Structure 1
Amino acid sequence: MKAVIIMGPPGSGKSTQARLLADKIDYVHLDTGAYLESVLYDPVNAKNKEIAEERRAFEKGELLTSSWVLKIVKKRVEELARAKTGVIFSGSPRTLYEAFGDKNHVGLMQTFEKGYGRKNIVVFELKIRSTDSIGRNSHRLICSSCRSPLLKTERCRFEIGGSCPFCGGKLRGRTLDNVETIKNRLKEYRRRTHPVIEKIKKNGYRVIGVNGRFKPYQIHDKIHEIFVSKKS
C-alpha cells in the first residue's frame, strides 16, 4: 500500500483528483481541508474557544494553526497505516512544520515513512496559474451531501440552493470562495506551502509535476498512468 500526496495551489483540483484516484484504486481519500472544515462548523464545537479562533482564521483565508492540524491528521494517518489501508492526501501538508515537525514533534512525512515506507510515498504537484485559481474558486459550488465541486459557467448554470447533478444534494457556496479571500489564500500558499514542496524534493522524495489546466478526466488519466508505472 502507498501514501499518495496531491499538492498544488487553491483551485488546482487536488480534492477532485484525489477522489478520482481513490475510487479507481480503492484507497481512502483523506481531504484534510474538508475534514477540518467539518470540525470547525460542527455545532458541537460552537463554544470551543480554540476552534472559534481557528474558524476565524479559516474565514479570512489564512492557514489553520499547524500544531492543531498536525495533531488531528497524524492520528488519522496512523490509524490507516495500522489497518494497512492505502491513503490519498489532498490539503496536507501545508507548512514545513506539518510536513517535517520540529525537534519535539514528528511531522507528516516521518509519519508516512513509518507507516508506509519511504519508497511507497508518491507526491504529485498540480500546476496552474493564479488567474486559473481565482477563476475556478470564485465560481465554485459544493454539494452539501456528496461534496462534489461544481463550477458555475454560462453552459452550466448551477446556483446556490440548487440540486447536485450527481446525488441530488443541495448546492452551497463556501465562505472563503470570494476573490479577495482567494488572493489571500494564494499569498499564503506561496509563502507557506510551496516551500514544503521544495523541501520534499531536497529530502530525496520524487515530486511529479502535472499540468492542472486540462480537463479533470485528462489529469486523472495522467496521474493514474504514473501511479501504475510506479507500482510495477
Structure 2
Amino acid sequence: MKIAKITGLVINKNDYGEADRIITVFTKEKGKISMILKGIRKSKKRDKYASDILVISDFVIYERENINIVSKLELKESFLELKKDLFKINIAIYILKIINLIFMENEHSQKIYILTEKALIYIEKTEDKIKILILILYYITTLIKNEGLEVKIYEKGFNFNLEYGKIEEDQKKFSIKLKKIEKIIIYLIYKKKIDLILTLNPSKETLLNIINYFEKYMEFQLEIKIRINDFLEEEK
C-alpha cells in the first residue's frame, strides 16, 4: 500500500453516502486528483473544515483499488478574510472552476499550482478590484500559455482572431474587434508590465471585456466554456 503526503487546494466537493465526501484537490505534487474521506461529514473535529472548498490542506493518502483514500488531513490555509468579501469569494470560485475545467485527472503543473496559491493570497490582501481583475487577466493568459497556446500580437490591426490566436489587421470569420486600449492592455499583460497597465486607469468594464475575449478563445481552442460575468452577477 503506497502512502503519500501531499499539499493541495480543494476545488470541488461532493457528498457521498451517509457520511463520506469526495473532494477534488489541485495539488502541488500530483496535479488534480480526486480522493475520498470516510466518515468526514459526521466528524466533529477541526479536520472536517480541511476538506471544504477553497482551503489549502495537507493530506496523507493511500491508494486502494485505484481510489485515493485520505487517512489524515490538516488545514493549512482557510482564506477566511477573503471569504468575507462577496466580490473576492466569487473571483476565487471562478479560479477554482477554471482549474477544474482545464486540468484533467492527474495532470500536473507545479507552476500553475504556485501561481494559483499566490493569486489567492493576493486577492485576500488586496482591496482594489481593478488590480484583482488585472491579476485574473494575467492568470488566464498564463493558463493559456501553459496549454501550449499563445496570442501573437502584430503591430497593425485590432482584430483578435480566435481561430489562429492572432491580433492582426485582417478581420476573419472568428475575429473580435478590439478597442485600442484593449490591445495595449493585452500587449502589456504578455510583457508582464502590470505597473504600466495601472497607469492607463482601465475601467472595470474594459478589463471584464478583455477577460471575456480570452474566455471565448479558451472556448474555441480548448472547448472550455466559462464566463466571469456569471460569477459577478451580484456586482451588477
| field | Kirkwood radius over Cα pairs in Å - structure with the largest value, from 1, 2 | value | 2
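I have 6, 19, 13, 13, 12, 12, 12, 8, 3, 0 for P(r) over Cα pairs in 5 Å bins from 0, in percent, for residues 164-203 alone, calculated from one of the structures 1, 2. Which structure is it? Intermediate results must be reported in sequence, preceding the final value.
Values: 1: 6, 19, 13, 13, 12, 12, 12, 8, 3, 0; 2: 5, 21, 29, 19, 14, 10, 2.
It must be structure 1, since only it matches.
Using the calculated result -12000 for helix-only ellipticity at 222 nm (-39500 (n - 2.57) for each DSSP H run of 4 or more, over all residues; to 500), pick out the matching structure from 1, 2.
2
Say we calculate relative contact order in percent (Cα under 8 Å, 6 or more apart) for every structure; which of 1, 2 gives the highest result?
Details: 1: 28; 2: 15.
When relative contact order in percent (Cα under 8 Å, 6 or more apart) is calculated for 1, 2, structure 1 comes out on top.
Laboratory data are not the source of any read-out in this text; all were calculated from the coordinates shown. This structure is a prediction, so every number in the text was calculated from the model and none was measured.
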